[in-house]
Structure P
Amino acid sequence: MNNFPIGLTYSDVLLVPKRTPLSSRGQAELKTKFTKNISLNIPLVSANMATVTEADMAIAMAREGGLGVIHQFDTIEQQVAQVRRVKRSTCYVIEEPVCIEPTATIKEAIQIMDDEHVTSLIVTDNSVVGIFTLKDYQFETNLDKQVREVMTPREKLITAKPGITLEEAKQILHKNRVEKLPLVDENKQLKGLITTKDIKKLEYWPNANRDEKGRLRVAAAVGVKDTIERATALVNANVDLLVLDIAHCHSDYAIKRIKELKETFDIDVMAGNIATAEAARDLIAAGADGLKVGIGPSPVCTTRIMSGAGIPQFTAVLNVCKVAKEHAVPVTADGGMIYPGDVVKALAAGASSIFSGSLFAGTDEAPGRIITKDGKRYKKYMGSASYDNNHNREELLRKQKIKQELDVHVEGIPILVDYKGSVAGIIQNILKGVQSGISYCGARNIPEMQRNAEFIRITPAGWYESQGRGTKMSD
């Protein structure tokens, strides 16, 4: 009989407790890497799934120190709009404020503000001539009036010169009791905008994951069909990195796409999904800056059932991390995590971060409406390869409802998940578990935990005992 290797998942192992140097788990450091050049302040990333990550989730994840990956199941224009929303949500200086001509109507101005998710417009006519905000129109009944009739004109506008520090800007904003500070040069040309709202955000979320301009970091996914076209639009929208997301990324086609992306753009590329050491070697050789591990561990993925292929997630993470470590390429563990302790095990096994849909689905920030059923509240959570997701995407592309059943290969399912409230609470609960795990491994941070980690394999009875049910196995 063949000597088959054994594949283990998170519930098959436990970490051996070690003497800790920490007096409190809160002292454990959580900074890590997602790709070679993109760092995280916490090791959590929300998955590029249609019912998990759009702009609201990406903003929330980055504010807490993590990252959100905008899904690719929209048109290119819609995905780009989501990325722009994240990048505009906060920054040191808004370099390209949304502008409007003075002859536009109030109705047109309001529509632009709604579309761009902004609360003010700089009025320009070859130069700055005013600003249009809520206070200018909130009691106006004639929305056909031109913006110039109600705006705050240039002579009453408080401005500053480009290059001003945030502290100087705060003093001007406070002294003049205004919330917007346009940056205007000597030729009255607009060079940026500083807002009270942005300054408050910078101070309220000090651990946020930001780029060098103070904007929240955001990633976006691309597939193999319109890879370069989609990537070009995303890069032009200032996306921080690309995730080449393919169910079976260990393929000639995927490797070709990685090479094309790296040759075309100066940007980090995370590639996945894979589950073997051989796949890790091939994708790293192609130029991948990060690897995503997981073939079929998600509760909404049926790849293993449909194809008979896959590797239990803990073993898959170990296999890939062993190779990736030799090349200093970060790994993210995608899926299979139910408890905070599973996140700890994935990180201790070598992953620099974890990538999940199920942990963050069902929150306020996840796309979709709240569904009430039998007195309980839920949100829909769809596998990316589910029929529902494929059907929704096809309707989006055709711009019409499709009543007939589509002929698509399905390796995923939709489910209802409990409504969880704000994702910030979920994140903090997971992080407490991670910091506790770092402490139990006798470490101060994630890399030290990985060096110290010692796993033992447990029996089903050991796993049952771990859950603290207080009942007999026969109950």
Structure Q
Amino acid sequence: MAKSDVTGALKGIHKRNLIYHLIYPFVRMQFFHYYGEVQINGVENIPRKAPVIFAPNHQNALMDALIVLFAAPQDVVFLARADIFNKKFLAFLLNSLKILPVFRQRDGAAELGKNQEIFDISVDVLKNEHYLCVLPEGNHGDMRKLRTLVKGIFRIAFSAQEDAGNEPFVKIVPVGLDFGDYVKQNQSLLINFGKPMEVSDYWEQYQENSARAINAFKSDLAEEIRGLMIHIETDECYEGVLGLRKIYNDRMREILGIKGSGLGDRFRADKSMITRLDAILAKGEAKGEEKVRTIARKVEQYDRGVADLEIRDWVVRDRGYGMARSLWRYLTLLVTFPVFVYGFINNALPYLLPVRLVRKIKDLQFHASVKAGLAILLFFPVFYLIQTLLVGIFTGPWWIWLAYLVTLPFLGKAALVWTFRWKKTVRGSWFRRQVRRRNPAATELVNLRKEIMDLTDELMVQP
């Protein structure tokens, strides 16, 4: 592979090297282990052995690109912020994983000029009919809202399309990512791949007026991405609408006749609810607007109350766990306690060390990227290797240490799930007792939730 004066600008990056061959299968196997429930939709929309640019919404730092990398059916080259390439060894490692640097306005005018070489390499990747991932918003945001797209992705797309002209060649595949939580582990992850958009459809317009063509393409791509992600248009009622997703989703699925409860089903219900609320606000009718604002205020109040009691919405919805259900859950926890102990003892350090190390990182959107990176590339391999060697030394037979090694990741995840189940059981039982005792804080939350449901029904249930 040819060298460049720009750190991280590696020509021929689309070709696999030895490090990629060694690391990719292991990292891919471990990566989605970070999440709990994962659903990938629309993989059939992705052309094979073709020049494809993936364009995902960008809310969770490096995780967004890595998700595309491991969910796509073929290798993906992707662009990442240049400041993480500031060390030569790190740049080498990132290049080995098919990651290129891209310079931003904040890096300075002199640095922006280096992007030309990066764009040239990206074009070469596409001309060799490989996948490329470009985060079209330019930087990540912490709101479930698509921000303005930047021009870089279109510049690369049209440059790679040049030889083909108005014949189909380069495609842009919009991608929608929806996280159950940006930071916490074992949360849900929904990945929606949209239908490919042909760059050739905009070629003639691009020849006539490049700026107009890019703006048209930008508008169309943004519309496609918004349809694949949770996009909350309102700023004024944003927090309220966001919180309403958890409270009203079951009821919204019932209204829409959606029988399933998978990630895709819940996503469809959320999209429908948000679309209706946005439409009410867009009409500008005082009565409708005030209803949405009232719901949003009550949801924010409800969320604060839930947080103060350190519980979740489902606890209030079910009014906690009754005695029979609590006893059953405690019994299952007791029976599976040895599994927890084994999984915890053998996985505590690689699980907990990354959590402690990221506490000093102020940008919460980077926590998941750093935790997953440290855990998958460093802590789990190192600790598992050391522990397995120790078991091999003290036990002897090869099949014992091999069985031990195989059980480590699965029982580590089992211990994590056990911990969550314990917390849910304790808080669920506690809240039921508070309701029975007519604790004002608990009673207020139950009543407030009912008010929110009734008010939202007035807007969602069609007469």
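Each value in this text was obtained by applying a stated rule to the coordinates, not by laboratory testing. No experiment lies behind these values; they were computed from the predicted model shown. Cβ atoms are built from the backbone, for glycine too; each structure is taken alone.
Given a value of 5.0 for distance in nm of label points 7 Å out along Cα→Cβ at positions 147 and 307, point me to the structure among P, Q it was derived from.
This value belongs to structure P.
Thinking of P, Q, which structure, once distance in nm of label points 7 Å out along Cα→Cβ at positions 19 and 83 is computed, gives back 2.2?
Among P, Q, the structure yielding 2.2 for distance in nm of label points 7 Å out along Cα→Cβ at positions 19 and 83 is Q.
Suppose relative contact order in percent (Cα under 8 Å, 6 or more apart) works out to 22; of P, Q, which structure was it derived from?
Only structure P yields this read-out.
Hey, helix-only ellipticity at 222 nm (-39500 (n - 2.57) for each DSSP H run of 4 or more, over all residues; to 500) derived from one of P, Q reads -10000; which structure?
Here the read-out was taken from P.
Given a value of 1.43 for Cα Rg over 2.2 N^0.38 Å, for residues 155-250 alone, calculated from one of P, Q, which structure does it belong to?
The read-out comes from structure Q.
Once Kirkwood radius over Cα pairs in Å, for residues 219-282 alone is calculated for every structure in P, Q, which label goes with the largest value?
Going through P, Q one by one, Kirkwood radius over Cα pairs in Å, for residues 219-282 alone is largest in Q.
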